[in-house]
Structure I
Amino acid sequence: MHLFFICHKFVACWNLIGVDNIIRELLPSADNFQKLLFEFFNRLTDQQRHLAAMTLWSLRKSHNLLLWENTNTTPILIVTRAQEVLHEWSCMQKIKNPPHHEKQIHVWTKP
């Protein structure tokens, strides 16, 4: 819970994507991480939910880079990476699942 919702660097990330107010509302009554996480996602719009999930991934990646490679990542870089990966993922989903159009049946007719 500390890593994702209390650490000052990660709170700055939530501030950058505009959901820090929701976390501030939830923290006083949070008694475990799972409840906090699910309630947090329940309060977000679909678009916010996607970005928040990707930001969680980026936060974890940043934490691992600090632990294993001693590389410090700024909140802006964490959020930018999340936005870029989400954009790439969204583009790939559109390519993989194009909008459904009714199939037109072409029938040969004598010229």
Structure II
Amino acid sequence: MATLPNYACVLLEGYEESPDFGVLRSDMDNSVAKQRPRRSLPIVTRSVKIKVENKNEKALFDEWFKDDLNGGSGFFNYVDPLDGQTKQARFVSGVIRWTSPGVIWIAEAELETIG
């Protein structure tokens, strides 16, 4: 299992999470709609910012993303900045967006985890 490189830091700033239990909803003719979850554990989507300190670390991160995660499709371990727990995640659709070009680089992405 790949691990987020130690030079890359998941920032607490801008961190958001959204659990999805896949709730099915059926409207009723004369009553409150019925709902039930399709999953016992949610798929949690997290909006994250990942910081690297320089262009060399960005290049290393891009190589890790391409080679170790098969273009962002694979799972990896990372430390969640909210609770300090190690979690398994993958990049949603294998997409990252680099911003702040220069000395410090920030990658904006969405991660998905189970549970």
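Please treat every number below as a calculation from the coordinates, not as lab data. On a predicted model such as this, the values are computed, not experimentally measured, just so you know. Cβ atoms are built from the backbone, for glycine too; each structure is taken alone.
Given -3500 as the derived value for helix-only ellipticity at 222 nm (-39500 (n - 2.57) for each DSSP H run of 4 or more, over all residues; to 500), which of the supplied structures I, II does it correspond to? Could you put the intermediate results ahead of the total?
On the way: I: -21000; II: -3500.
Answer for the origin of the read-out: II.
Who wins on distance in nm of label points 7 Å out along Cα→Cβ at positions 27 and 51 among I, II, i.e. which is largest?
II
With mean projected area of the Cα convex hull in nm² derived from the coordinates and found to be 8.7, which of I, II does the value describe?
Working: I: 10.9; II: 8.7.
This value belongs to structure II.
With relative contact order in percent (Cα under 8 Å, 6 or more apart) as the yardstick, tell me which of I, II scores highest.
II
Ranked on mean count of other Cβ atoms within 10 Å over residues 19-26, which label among I, II comes first with the largest value?
Top value of mean count of other Cβ atoms within 10 Å over residues 19-26, among I, II, belongs to structure I.
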